[in-house]
Structure I
Amino acid sequence: MSRPVLIALLLAVAAASSATTVLIVNSSDGGKPALTDEQRAVREKFFGSDKELPPIKEGREMRPRW
């Protein structure tokens with residue numbers, strides 16, 4: 001086999017595998033339902049809500065060492 005034919009064959013295999021990967025990833029993503037209100041409430045109760053934390057009083061802020 002000549003070098004240009006081998007390179008073209010490798011490029012075709014790489015393109016086919018990339019296309020297959022994209023199709024598999026996109027097809028498995030569509031089946032996820034959105035969270036219900038009950039699931040969202042349980043998640044916020046467990047992990048905490050996205051409210052801002054109170055400011056630090058009489059303490060030292062952490063700063064990077066660099």
Structure II
Amino acid sequence: MAPKKQPYVCRGCHRVVDGESCVMCGSSNLTQDWAGYLVIIDPKHSDIAKKMNVDTPGRVALKVR
């Protein structure tokens with residue numbers, strides 16, 4: 001079985017992206033050098049989302065290099 005390719009993360013807003021640019025901020029400055037992520041489902045009621053200044057649902061990387 002082939003190893004799974006790690007997805008790209010936007011260096012600007014830390015969103016995990018599927019394409020060649022970030023749909024949230026429009027940046028094409030992406031990296032595969034990141035660690036850990038959260039899945040924010042309901043940012044209005046999430047203390048973690050508020051602490052990280054995330055106001056839209058989605059996957060967010062914790063550490064981006």
Computing helix-only ellipticity at 222 nm (-39500 (n - 2.57) for each DSSP H run of 4 or more, over all residues; to 500) for each of I, II, the value -1500 comes from structure II
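I have 1.13 for Cα Rg over 2.2 N^0.38 Å, calculated from one of the structures I, II. Which structure is it? Intermediate values should be presented prior to the final figure.
Numbers: I: 2.38; II: 1.13.
It was calculated from structure II.
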From the coordinates of one of I, II, mean count of other Cβ atoms within 10 Å over residues 16-23 came out at 13.9; that one is structure II
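All of the numbers you see were taken from the coordinates with simple rules; none came from a lab. This is a predicted model, so every value here is computed, not measured. Cβ atoms are built from the backbone, for glycine too; each structure is taken alone.
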